[in-house]
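FYI, it's all coordinate maths here, none of it is from the lab. Remember, it's a predicted structure, so these values are computed and weren't measured experimentally. Cβ atoms are built from the backbone, for glycine too; each structure is taken alone.
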Structure I
Amino acid sequence: MIAAVVLSAGESSRMGEPKALLRIDGETFIERIVRALKNSGLERIVVVLGFNAEEMRQKIEHLPVEIVVNSDYKLGQLSSLQAAIRHLEKDRSCDGMLIHLVDHPYIDSVLVRAMLQRFGDSKNLIVVPRHQGKRGHPVIFSRALFAELLDAPMSEGAKAVVNAHRDETLEIDTEDVGITLDIDTPELYRQHVKGK
């Protein structure tokens with residue numbers, strides 16, 4: 001079983017409001033992401049909260065997700081990833097996790113299904129989508145990397161682990177530019193969402 005993990009612990013300081021609650025096509029970023037993950041066949045979805053966790057929990061409690069609170073969210077994204085791993089590693093049926101960021105609302109369930117299929121077939125430790133030579137999200141990490149991710153230096157983040165396993169990484173080329181679309185400022189939000 002692969003669990004989905006949505007990282008949504010940051011302060012959204014550049015955006016000025018919680019990115020998870022920004023609206024796109026009549027739903028919030030987090031609602032859209034969870035719907036796409038469910039449509040791709042992922043049964044278990046973990047959302048990692050941090051800043052204003054209790055307020056955020058109330059806003060998303062209607063969603064079919066497990067909530068993990070990262071009290072160390074100020075240490076950066078890796079700390080949230082590690083909180084998710086500690087939550088998941090007790091479950092022996094969990095073979096890995098698909099990591100997605102809450103400020104990437106353009107997630108395609110067809111691509112996610114393809115990534116899950118290729119992960120299962122290939123036995124690579126990491127599966128990542130690529131658009132015109134640029135890697136994006138989501139990313140699948142095998143359970144075999146959980147210990148390394150827990151030990152990775154905060155200053156380098158998960159990239160340290162990704163770089164150490166280049167030969168065991170499968171890149172899936174896609175025409176979906178959404179994998180690289182990181183909407184974390186009001187300007188980008190107006191450009192890619194409101195301005196459509």
Structure II
Amino acid sequence: MKKVLNLYAGIGGNRKLWKDVDVTAVELNPKIAAIYQDFFPQDKVVVGDAHAYLLEHYKEYDFIWSSPPCPSHSRSRFWGMNRGYKPIYPDMQLYEEILLLKHYYKGDYCVENVIGYYKPLIVPQKLNRHYYWANFTISQMDSGSLSEIQNSLEKLENYFGFKIRDKKIDGDKRVILRNCVEPELGLHILNESKINRCPELFNN
């Protein structure tokens with residue numbers, strides 16, 4: 001079975017439709033990690049620093065997905081300076097992970113982040129509203145828009161297929177769902193990788 005590392009896993013939007021994979025998920029927030037574990041009890045869930053975990057364990061997996069924190073790169077926060085936001089340094093761990101995977105990792109990988117306010121330092125692929133750095137070509141696909149439903153918890157739950165209204169977690173549950181990768185897109189990207197196109201390479 002193909003071994004997949006899912007970094008900054010959140011509650012598992014990208015992972016929701018994956019089948020026949022052995023997944024290790026890494027999430028720093030223990031309450032969010034507990035929700036992920038409830039949804040995917042078969043997965044190994046590590047509560048910890050995904051950036052550090054990647055460096056120590058990247059050789060152990062056939063496919064790696066990483067979704068590092070995006071606020072310091074986002075256009076919305078940059079534009080927010082007009083509303084009094086102070087400048088912050090872009091978090092360069094995003095590019096540290098891309099470079100590590102590009103030069104040291106032998107499997108397929110995908111690093112996902114928002115479209116930034118600056119010209120990307122390493123050229124990504126662009127699908128819909130996000131950037132993707134991957135060592136395989138990702139074909140385009142249509143995905144829905146959250147603009148009309150982003151303020152409705154019920155509609156977001158229906159869109160992503162996760163019911164979280166009764167989960168014990170701090171903060172706005174709508175934000176947790178809006179931070180999810182669309183499940184269909186997560187499946188599409190995994191299917192584009194060679195672990196699905198050439199499964200014979202990974203059969204034990």
(request) Supply the structure label, taken from I, II, corresponding to semi-axes √(5λ) of the Cα gyration tensor in Å, for residues 86-173 alone with the calculated value 20, 16, 14. (result) I
(request) Consider the structures I, II: one of them gives 1.3 for distance in nm of label points 7 Å out along Cα→Cβ at positions 22 and 182 as calculated from the coordinates. Say which. (result) I
(message) Out of I, II, which has the highest value for distance in nm of label points 7 Å out along Cα→Cβ at positions 110 and 134?
(response) I
(request) Could you tell me which structure in I, II was used to calculate Rg and Dmax of the Cα atoms in Å as 16.7, 56? (result) II
(message) With distance in nm of label points 7 Å out along Cα→Cβ at positions 54 and 70 coming out at 1.5, pick the structure among I, II it was computed from.
(response) II
(request) Kindly point out which one of I, II the value 1.9 was derived from, the read-out being distance in nm of label points 7 Å out along Cα→Cβ at positions 46 and 62. (result) II
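Quick check: 22.1 is what I get for mean count of other Cβ atoms within 10 Å over residues 94-101, calculated from one of I, II. Which structure matches? Kindly include the intermediate steps, with their values, before the conclusion.
Numbers: I: 22.1; II: 19.5.
It was calculated from structure I.
Looking at FRET efficiency 1/(1 + (r/R0)^6) of positions 6 and 150 (r between Cβ atoms, R0 = 25 Å, to 0.05), point out which structure of I, II has the largest value. Please report the intermediate quantities before stating the final value.
Values: I: 0.85; II: 0.55.
Between I, II, the highest calculated value is found for I.
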